[in-house]
1. For relative contact order in percent (Cα under 8 Å, 6 or more apart), find whichever of I, II, III sits highest and give me its label.
2. Suppose helix-only ellipticity at 222 nm (-39500 (n - 2.57) for each DSSP H run of 4 or more, over all residues; to 500) works out to -20000; of I, II, III, which structure was it derived from?
3. Please compute FRET efficiency 1/(1 + (r/R0)^6) of positions 181 and 285 (r between Cβ atoms, R0 = 30 Å, to 0.05) for structures I, II, III and give me the label with the greatest value.
4. Quick check: 81, 40, 34 is what I get for Cα extents along the principal axes in Å, calculated from one of I, II, III. Which structure matches?
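Just so it is clear, none of the values below were taken in a lab; they were calculated from the coordinates. Being a predicted model, the structure only gives us computed values, none of them experimental. Cβ atoms are built from the backbone, for glycine too; each structure is taken alone.
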Structure I
């Protein structure tokens, strides 16, 4: 007795929607119109945010080109009768802004170089050398970035007044009222961020390159100087650009640690344009524009490094 073969049941086709293929999703003008409308909305929002950030700078430029008598009479949002650069010449020459620019460079340029050297060597030790407590050390540097600067103003002020320096380094014979104080604070506060970023970047480098250097007999210094640093040039360029901008724009530390007005950086020296009984805010606006110009030029020339710095070290190795 034979068992009859069982035929496989054929799938039953169900009728799709009328006038269209079964299971096919419609993509008509409604979907494209919605996406286009959303894109226009995002662009409008970004344009509004950009204008909100640019409005103070544009208002400062507009006010700096007008006489104070005119803005005092008609307001800052009125139409001008004439525009001139007289306030720019007065702000640069009368306030001695060239000397303050030199003070800023004496702080920012060595500060960037010292910070990048110390941060790169520390990051190399944390990321590439198998040291005990390297993760704890990285967490320590990262936690330092969370400390508000204003918290330690008073302890640092007392400390710097008690740290002696020779006369050829500081005419006050202490660390207080010297550019060394501002330089030391800038390096200390920026070091943690640079170590964190460079350590994450170095972890993404191929391990085989350092292993080959070890096989060739390279020591720690050669592996750091001749192997790791050349590979970190993009990261160092991005960090250097960001660090210079941050140190240049700093306003707090110059006012706290420098009592001699001739030693102030250019951002803190803007306060010298204010009078005791009267302040010409158009003159102050011209000085602010002059101070902001170098950072704007640096951004326009090195904006690729700025953009790279936003995501630096974010890749997971």
Structure II
């Protein structure tokens, strides 16, 4: 009977899939969870946190438990299977065409990512063990703030610590300490994460926000949407479906925009000013790059910029009411 329920959910329209999983499978599904076309999950217990997404043509079939945290994305064309558990934290990402074997438990922490076409195995065997060939079994643990770039292969029994980058096409055969950067076949440490980072002063963060906004205007608004955008003094104005928009940055220092300057336009703002409060204006959508918060909206430009921040700059924002 459970197989029939899962097959029905696989074929069902995406808007009703969360309800069907709660009703038919007893799953705990959070708010605003999205499950795409021809995607399905089968497990002993299923829990998916708020705002997470399982994209189209992904199948997760585990005899153990499946738990996915808040704001996590499981992309398309992914296969997860096995006799044990899949545990994924908050704000994590599994890229398209990834394969995860869960015959032993696989745990992925929060703010971690597997790029496209990664492979995670918890068992390794093909040649006969009775003829002297080795086999290997073991759970795989990936810590918090780990980025495995495209095509990384993780062997059974591997534990990767926190704050780690594994370069693309690397093969991870042994445990990885926290804070390392690895690459190669087999993967070896080449430097540390601390050496890759630069300290971010308020001035540098303001410059980063201006760069992001200019990139968004060029790539998304001009190239993708083919809109006519006017730029002046770090601000951009554009008409979308007859509605005037103003895109700007609210820097850490200097004058902040007042409500009177913004009247009559829908405003999208990248904010790097501490404790900034939205002026008394109903059509301002701030994206706060200090608290990583933004209000929920149906505005297409606001949502496009939020997705752009995550896709191109690794900035993940949670929803909240910033006017309070």
Structure III
């Protein structure tokens, strides 16, 4: 299968080779040919690093299956997005849940069942390239966020809005990052209702440290990194069809990424063996600003792990107490 991420790398390599051959045959001075080769390889190497930086999730985890749970597919720009839902027949709170990177609905199913046991509607949304959803050649959290946004605005097709008493969002890791952006949109409607609150579990809050991790992992030379970042943003803008929409990596960090002004519960694994504590610390910093005070309740838990923590009583107790305070239980 052709990998579109490396189209420019392949083109750059071919053009550099072709230019070298042509100018050599034209009896161009060796020095000039050498300069052409160096310039061509410089840009080709950058395109290679840009291509591999559009990480794909890889091997998928299966979607959750269980009695009372139903799959519904929603089309987003030709990409089918799968949801796994358990819906009531009478007015009840609605919880939309989004899993993390390289996970699926099965990864958050135990959390979901905690809510269904208490009479909630639950809809688990599977990100593109995850679970049973379709895939993008250029995967990104932003494109996945737009897919989730498209799905939640169409939920009235599977649930009667009159049967929804309130709407909450639960995001784990990458799902939390997506939720921070969605919840910042005051115009967002979920099954024709505004979003009332969000729960974040060990959320990603910044893309910049993720990019630094990618750059270090692939050993991108320091002298290339400024150009590499600019080129990466350009390619990203092209992938979403909005040339010039984004210009700096910092725009994918909170607060620029989004600062929801509604009740937020953040349950944080301590230590966070996957993301580190920087994402959590950034969340605390942003919500300690005077204009953002009073929205965030943060609960660090040493008993919680970032990955594999499907059942955790301390987390469940924290959620229950917070929702009781919110008047939602």
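1. I
2. I
3. Ranking I, II, III on FRET efficiency 1/(1 + (r/R0)^6) of positions 181 and 285 (r between Cβ atoms, R0 = 30 Å, to 0.05), first place is III.
4. Only one of I, II, III returns 81, 40, 34 for Cα extents along the principal axes in Å, namely III.
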